[in-house]
Structure I
Amino acid sequence: MELDPLFLSFEIAAAATIIAALVGVAVAAILANFRFPGRDLVDVLFTAPIVMPPTVLGYYVLVLLGRRSFLGHAFESLTGTSIVFTKVGAVVAAVIGALPLVVKSVRTALEETDPTLVQAARTLGATPLRAFFTIQLPLAYRGIAAALMLAFARALGDFGVTLMVAGDIPGQTQTASLAIYDAIQAHRERDAAVMIAVLTGVVIVLLYIVGKLTARERSS
C-alpha cells in the first residue's frame with residue numbers, strides 16, 4: 001500500500017502547527033492581557049471554527065482565497081501557484097482547524113499565571129513585551145506545549161475543509177484521512193486499517209502527553 005498520504009499528513013500537520021503557534025500565541029496573549037473594543041468579537045471569530053460545519057468553513061476559504069479572490073490572485077501572481085487544490089490549501093485547511101485550539105488553550109494558560117509576578121517585573125522597569133517573554137510565557141509553557149500537541153493532532157486528522165479547499169488529488173493533496181475514505185469506498189479495508197492504526201496511535205500518545213502536562217500545570 002502507498003504510505004505517501006501518511007507522510008503528507010505529518011508534513012501538513014507540522015507546517016500547520018508552526019503557523020498556528022505563531023499566530024495563536026500572539027492572539028492569545030493579546031486577548032489575555034489587553035482590554036479593547038471588539039475583544040469579545042475577536043474571541044468569537046477564533047472560536048467559531050470549532051463548531052462550524054467544515055463545508056461552511058471550506059466555502060469561506062474558497063471565497064477568500066480562491067483564484068478569483070483578491071488574496072488568491074495576489075498569492076498566485078507572487079508565487080506562481082494557486083492556494084486552492086494544492087498543498088498550500090491543505091496547510092490552510094489544517095491551520096483553520098488547529099488555530100482555535102491554540103488560541104483557547106494558550107489564553108487559558110496565560111490567564112492562569114500569577115499576575116503579581118508580571119506586575120513586579122513591570123514595577124522593576126520591564127516593558128509589557130519583556131514581561132511577557134521573560135515571566136508569563138515561561139510560566140505557561142506546559143499549557144502552550146499541550147495546546148500545540150492538540151493542534152498537531154487536530155491538523156493531522158482534518159477531512160472536511162481539506163477536501164473542499166485542497167481536493168483529493170493522489171500524490172499531491174491526498175492526506176491520510178482522505179486516503180482512508182477512498183480506501184473504504186473501494187473496499188480496501190486492509191489499506192485503510194494501516195493508516196487508521198497509525199493515526200490512532202499518534203493521537204493517543206499525544207493526548208496522553210497532553211493529560212500529563214495539564215495535570216502538572218494544575219498541581220504547580
Structure II
Amino acid sequence: MNSPGPPSGEWNLLEKPLPNVPRETYTALLRYTDLVLAWNSKINLTGAKSRQEFIEEHILDCLAAWEVLPEKNSFLDVGTGAGLPGVVWALLAPTTPAVLLDASSKRTAFLQRLRSELELKNTCVLAKRFEGLSEKDLPASVRTWDLVSRGTATPRDLLQLAHRSLIPWRRWCVFSNEKIHAEYLTQAPPLGVEVGKITYRRFSRQDEAGRPGILTLLHKTK
C-alpha cells in the first residue's frame with residue numbers, strides 16, 4: 001500500500017534546513033519516517049507517535065547537523081538504533097559509503113529492510129558491538145572512517161570506546177549539548193583526544209528561528 005502524500009507543512013519543515021535537496025530525497029525521508037512508525041509496534045525504535053513528531057524531533061536535527069558538517073566523508077553510525085543519523089545522512093549522500101552499526105538483531109533486521117526499500121546501495125548494516133568491530137568487518141574500499149553517534153553513550157563510555165577502537169577513524173561526531181560538550185572538554189585530553197565544536201539550528205513548526213544544537217567533534221592527537 002502506498003504511503004499517504006505529504007502535507008505541505010511537512011515539505012516546508014524538511015526544506016527549511018536544506019532547501020536545495022532534490023524533492024525525491026524528501027520523498028525518501030518521508031518513506032523512511034513511515035517505515036519507522038510502522039515497525040515501531042514490533043520493536044522499540046522511537047517514542048514519536050506521528051510523522052510530524054518524528055520529523056521535528058529526529059529528521060530535522062539530523063538534516064541540520066549534516067548541513068554544517070565540514071568534509072563529509074565515509075561514515076559509520078555507532079549504535080544507530082532506528083537509523084539516526086545514519087539513514088538520513090545516507091539519503092542525503094547516496095554515493096558515500098556508510099555503515100549502520102547496532103548490536104540488536106531486531107533493529108538490524110529493520111535496517112536491512114530500510115536499506116532495500118530506500119535503495120541505499122552504498123550502505124551496509126552490521127549487527128555487532130563497536131568494541132568487537134575490526135577492519136575486516138568493514139568495506140575494504142574505505143581506509144579511514146568518520147564515526148557518528150546520537151544518544152549512544154555517556155562521554156566517559158564513548159571516549160573509552162574511541163580509545164580502544166580496533167578500526168582506523170578520522171573523527172567522531174557526537175550529537176551533544178552544552179553540558180555534555182563540557183564533559184568531553186574535561187575528559188578527552190588525557191586520552192589523547194582533541195575536542196572541537198560546531199553549532200547549528202534545530203527548526204520546528206513551533207520554533208521557526210530554531211533552537212541550538214551542538215556537534216562535538218573528537219579527533220585523535222596520539
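If you line up I, II by distance in nm of label points 7 Å out along Cα→Cβ at positions 146 and 178, the top spot, with the largest value, goes to I.
Each of I, II could give distance in nm of label points 7 Å out along Cα→Cβ at positions 130 and 154, but the derived value 1.5 comes from II. Between structures I, II, the greatest calculated value of mean count of other Cβ atoms within 10 Å over residues 114-121 is seen in II. When helix-only ellipticity at 222 nm (-39500 (n - 2.57) for each DSSP H run of 4 or more, over all residues; to 500) is computed across structures I, II, the figure -10000 traces back to II. Of structures I, II, the largest value of distance in nm of label points 7 Å out along Cα→Cβ at positions 74 and 98 belongs to I.
State the single structure among I, II that was used to calculate relative contact order in percent (Cα under 8 Å, 6 or more apart), giving 30. Source structure: I. Here mean count of other Cβ atoms within 10 Å over residues 50-57 has been calculated and equals 17.8, so which of I, II was it run on? Answer by label: II. Structures compared: I, II; top value of Rg/Rh (Cα atoms, Kirkwood Rh), i.e. the largest, recorded for I.
Laboratory data are not the source of any read-out in this text; all were calculated from the coordinates shown. The model shown is predicted, which means the values in this text are computed figures rather than measured ones. Cβ atoms are built from the backbone, for glycine too; each structure is taken alone.
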